Structure P
């Protein structure tokens, strides 16, 4: 929220901010991102770029292990 929506204070957080973040998780992030400690230092823009580099079917959060992808 801080990087993408510039929300610095939780009291300023609005539904539109949360909605944009949910859309990012559902449609823009590469399914493999965020599953490794190496991903902790990636910025939101780097995560978006990774998502743009793969087909849409490989984007979106996933609760299942990604063996074989």
Structure Q
């Protein structure tokens, strides 16, 4: 009574492919990772990711969710 792995994977193949496509589209691979994770470089990295995801620049002290980052 074990699951038939290959049959299940075949049945869910479109959903699995769609999930991988969604992850690929939202990945931020073009943003270089800091060489050292100190506070300054970490902030610059986080700022760059937020600006890229939101497609607009926002100040560091604003609530990004109030500016549409949760959509």
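A short reminder: the numbers here are calculations on the coordinates, not readings from a lab. Model, not experiment: these values are computed from the prediction. Cβ atoms are built from the backbone, for glycine too; each structure is taken alone.
Suppose you compute Cα extents along the principal axes in Å for every structure in P, Q: which one lands on 54, 30, 22? Corresponding structure: Q. Output the label of whichever structure in P, Q has the greatest value of distance in nm of label points 7 Å out along Cα→Cβ at positions 23 and 47. Of structures P, Q, the maximum of distance in nm of label points 7 Å out along Cα→Cβ at positions 23 and 47 occurs in Q. In this comparison of P, Q, the computed figure -8000 for helix-only ellipticity at 222 nm (-39500 (n - 2.57) for each DSSP H run of 4 or more, over all residues; to 500) is attributed to P.
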